[in-house]
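In the part that follows, the structures are each spelled out as structure tokens.
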Structure 1
Amino acid sequence: MSITIWGALEQNYHYFCKKEANLKMTPQLLIYTPEITPRIKYSFTLFFSSLLTVSYRITANKEEYDSFKGPKLNYSAALAGKDEIVVRPAGLLTQLSIISQNFTVSEWSALKIFYHTTGGDLPFDIFSASFYLVSRYEEYLPYQSDRHSRFNAENSIAYQNNFLNIPLVNLWAAELKKLMLVKYPQLKFKESNYSFIPTVDIDVAYAHLGRTIGVTAGSYLKLLCGLQIGKIIEKTSVLLGWRNDPFDTYSYQETIFRKYQIAPVYFFLASRSRSDYDRNIKTDGKKFAELVKNISSFAQIGIHPSYYSAGNPEIIGDEVENVERYLTYKITKSRQHFLKVMLPETYRCLFCLNITDDYSLGYAGAPGFRASICTPFPFYDLKAEEPLPVMIHSPVIMDGTLNEYQHLSTGESEAIIEEFAALVKRCGGEFITIWHNHSLGETDGWKGWKGVFEKLIRTGVN
């Protein structure tokens, strides 16, 4: 494994990785495993530095482990002693290839489990199971993609076994913590702090403003051919300044965010070319520049890589520049348009562009926890067998998922939002939501969704 990669992780992501100073301290917990592989190192860092936040050290030296007088965890097939916690490995973390995994899903402590083992304090290999989910192992295996080349929720083990709606890895970690405290009540864990991160995607900044003359003329022709007289009147009224653009909901958004003292994250689509899926206004125009500058006064700005840019650093780099020119800082946050994620290409591309935080790993078709976790974590490149210093922040709920995919009412959507927020608060994780400026315009099937948005913000904050 690259020392540079691990060094970057430790330097930039202190809330996930151990600081160098802690490595030199006597750890509270010593973990024994006969082989320290990249997967093992990653998995233990996830559990003990991020989820449980307890000082630890890994050793492959059995004599050192046996002589250690403090709390111990044995992750091996070796005979168990009396004063240790034992987790028997299922083998995934010592494999060096991506192969189909055979396991069954059962239930333990009211939670779904797999990678069953015997002879340990847990009935399954909690570290292998968590690695399988967090690394998105199943997305490297053959699957039937949708028309946007996406891995759908229905393909996932979480959906098929009814745990997509819970941060299962966080809940497993809580059970392990209980076990450790029973065995070692002297262990000190740092509690995780809940955070609410509302995000907004700017796919189409304005319904009618900010286009070239050619695009506007083409739009009129299309509306005329479809005999959409109402839309023609609307467009003309907006262009003449007689009424507001229906997608111009930015003052309202700013009012809500300032009221609740939240710093949201906005992702701007900034493609130079237009397509059926990339239809934002021109990025070198006055309207785009004004909008970026105005929103940056109350929010963080990220890039929304265009539909056809996935995995292409040159295209995404150009789109980043189209937004950065109006900012006083470098863009380090990203979310893929249409949530199009290709593993590992998407995250390799972001790494090349110095994008440190990604907010793409959710499902368009279903709310829930795609990686079964509500805590940020660095992407693990299974093909290269090393982590990348790109932190993944998984969104849980999107407006389009609730309204356009699942056709839920506003009341049903508010209830689901409350359920997910409560779960994330319980786990001390990140509650990340996706909204769009156009869905707050109360037009084209979005009537009443301003109320859902306001309920979302209140629920997330309180």
Structure 2
Amino acid sequence: MSSLSRRSVLKTAAMGSAAAVASPYVSGAYAAGTLTLGCWDHWVPGANKALDKLAKEWGDKNKVDVKIDYITSQGEKDKLTAAAEAQAGTGHDIMSHRDWNIRIHQDKLEPLNDVVEGLIKQYGPISPVAEYLAKIKGTWRGIPTTVGSQVKPCCSRFDLYKEHAGIDVRDIFPADEKKWDKAKVDSWTWDKYVESAQKLHKAGFPVGLPLGQTSDAVDWVGGLFNAYGVVMVDAKDNIKINSDETRQAMEIARKITESMSPDVFAWDDAGNNRWLISGKGSGIMNPPSAWAVAKRDNPKVAENCWTHPVPKGPKGRFVGQLPQFYGVWQFSKNKQAAKEFLTYISQKSSVGQLVAASVGYDLPSFKSLYDLPTWNEVEPPKGTVYGYPPRGDEQTSIVGAPARSEVGAQIYNQAINTVMISKFTQGKEKLDDVIKWAEKELEGTLRA
């Protein structure tokens, strides 16, 4: 076993042939033997069972003994396991990878162009965030998974928004995109969000958006920055943070911060969930996990939750996305079976089972699959998570893009965007000084 520590993995992260398949899926007669998977351990109770079922179905059909080990992400154990296997050159055939890990292990991962391009041929365009993270120098080193992949749109208490801010989010975003009225949808802007946040704060039910250095915080701020056209580093290594767009976005962030509890700067990724479930919060930006727990722990809150797109800015409407991926190690002893299995669990019939098992939390990277019934059917109230998949003009984004992925990884992992807000609002530093600090930090990412 490797003696790699969590710190060394995070340091690395900071620096760091099947033919095209036609639907329906057709088994390859050559798949045989044993196939081992190291998979992220889902935190939605019972969600792992859907993948177990699919593995058994495929394994029985192809005479392959499929063995799955579920590895928790607590303490970064899944990343530590992947790092140890990559270093040792032995382990599972397939390994799941979160956020930037495909880039980290790209030299140890099998090319998967044949699999991914086959799926694109079937299901159409793939998420640009998934492509940014897993397509390295023209080669797909990972395949986007449904399991664990997420976006972070608004989850709002529609009763509180209507009573205290005069906004009916269910009327703006009904559970049928065909009924969305463009004028109403366009009215949901970051300026409107600020105005409503101020009213909700005054009424004693503030919104809760984390501002620490964890992914939930980095992602929602990234969406805000993109909505105002902020670019930290462009694709040609030019530092662009010193701009009017940055100043506009930071002013919006300041106003939102003033309308929230000051402890948002200390929240981990569970902080916003707890805030909504407690009944004190009027809205968060998160996958449906908070709503799912509220169904069990505080049903009255769950009954009044509505998930819908994030606000729009001058440059558009951007929601933070964190896809997960499966990679096939180059040292795998059953590469062809691995590709066959990954193709099988990426078919719409399989994806539908995975989405249903996660109560709508898991999100495929193909927009053409957003018509699956789960998002319409789960309740209470019915339609509550219909607006979870990006619909209408909502685009996915990730902090760090469009910089080279090795630079983007550092920008993301150092949480430069949320630290800027902390310095500006909590540290009371002048905005120009904060921007100068960010420029120096970004110069460091380029040097590294």
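FYI, it's all coordinate maths here, none of it is from the lab. All figures in this text were calculated on a predicted structure; none of them were measured in a lab. Cβ atoms are built from the backbone, for glycine too; each structure is taken alone.
Taking Rg/Rh (Cα atoms, Kirkwood Rh), for residues 145-304 alone for each of 1, 2, which is largest?
The structure with the largest value is 1.
If distance in nm of label points 7 Å out along Cα→Cβ at positions 369 and 385 is computed to be 2.9, which of 1, 2 is the source?
It was calculated from structure 1.
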Practice item. Figure out for me which of the structures 1, 2 the number -9500 belongs to, where helix-only ellipticity at 222 nm (-39500 (n - 2.57) for each DSSP H run of 4 or more, over all residues; to 500) was derived from the coordinates. Key: 1
Check your understanding: Comparing structures 1, 2 by distance in nm of label points 7 Å out along Cα→Cβ at positions 273 and 313, which one has the largest value?
Key -> 2
Study note, to complete from the structure: Ranked by volume of the Cα convex hull per residue in Å³, the structure on top of 1, 2 with the greatest value is 1
